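J.: What follows is a group of structures, each given as structure tokens.
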Structure P
């Protein structure tokens, strides 16, 4: 297994409800860019994307509560309101003033939730398939398939090489860019005393996060968001497709939508170069004060 390059550990910051959050300086020059990861992963999963962003932005990532090197939710329930507290603590701890931010899945939802709670926190947002439901699917409250699948997941392996081989053999991780998979295995596991490794994001914690996702309360308050937002989805088995992101954008005052061809919900991990170009295009358009009417369909080449 190829080991990804290391990054600089940032300060550990503490949230208003007492959770210690690990932060990372992923490098780069220019304006600060905060990056929030998807459920079950960690902040350094952004490294393959950041490789294409460093000439324009100083990239800062963090492990959300229950993930990576951060502490667990103090209640064990993982209300999604807690994730926005994580981002707020990072912004305060790094002394960031109205940064731009990029979020994937849960990471996109937590950024939107923070901007709703504290309008003006961000200069602009880029959200790849944020977990925000206009309508919660019937029956999801009593049986969440993602939570059930997660509780059956294998969380220990004899080695990182064994874990990587396991993931390369089956989807969805088999579709990951090699650098993204290496980052997941390198930093997503802890070393145990008996020489084995175990997922840092424990399966019960992750399952509880999935159970709370549909009820995170972000959708009704989207009209409070006035900063420029780019909402992006893939078209290959996407969990949150064009209709969903357009419904979210319609509730905001300054949003654009984009569809990237040939990728799915894990787009930033599948095609980091294509998603990085989309991020740069989206943020640069917003920085220039340019808005594009209607939707935009992109192509995930490269």
Structure Q
């Protein structure tokens, strides 16, 4: 069933769990994510990010995402991830997305607030929820390129006082905060400030989002959820799992020459990876 983030967060808050959010730049990933959620009877968030427009555009993927969400047996939110302009957020709303993220983290504090306010005003007229982002890492926003390798975890962590002011002025439905995670493959251990999540959670009273969710330790996920995270973005390691499965099959079995057969094996591997991640953040592991 198609829902917005507030309906997802109601379930997450009642169960004190986090909900997985997955970028789905093709039908294979889309149906695998929803199948995994249905197998565990968990809500799920499917996302499109501008960084994947070279794989498929928002116009192309939107109706497919919405179709799968509507026919799913679990609540599914169709979300724009890292929308960097008001116009792109508005476009997603027009296409039927039930939630949008306005990413103004590369702007100064005032500019981020101003842009977020405009998106919130547009979204509320359409029963669409809004995620915003506050905090910046060295040489990249939290929304740096998906799959990029970073070597530094020198962060500008989100300040509690900034989060309070930002949420008060924008009235966003949830907030992505910087606590030390990064997108892509970790080449060194991230320097996480998991206590900062709890400090912000107790101060702002809206759900907290964790970006760069791939590659953390189980106890780090569980602490983040315990401290107030209710949405965790997860893509890189799901994507890597599918690619590794195809590479292994080609190396070991030369008879695998057909793309559709390889794709089915990749889906099975991703399904298991997604299931495992969902179990961890929903206290089922």
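Where a number appears in this text, it was derived from the coordinates with a stated rule and is not lab data. The structure displayed is predicted, hence computed values, not measured ones.
J.: Out of P, Q, choose the structure whose coordinates give Rg and Dmax of the Cα atoms in Å, for residues 166-269 alone equal to 17.5, 54 when calculated.
T.: Details: P: 17.5, 54; Q: 18.4, 60.
The structure behind it is P.
J.: Another question, if that's okay. Supply the structure label, taken from P, Q, corresponding to helix-only ellipticity at 222 nm (-39500 (n - 2.57) for each DSSP H run of 4 or more, over all residues; to 500) with the calculated value -9000.
T.: On the way: P: -9000; Q: -15500.
Answer by label: P.
J.: Out of P, Q, choose the structure whose coordinates give Cα extents along the principal axes in Å equal to 56, 45, 39 when calculated.
T.: Going label by label, the one that fits is P.
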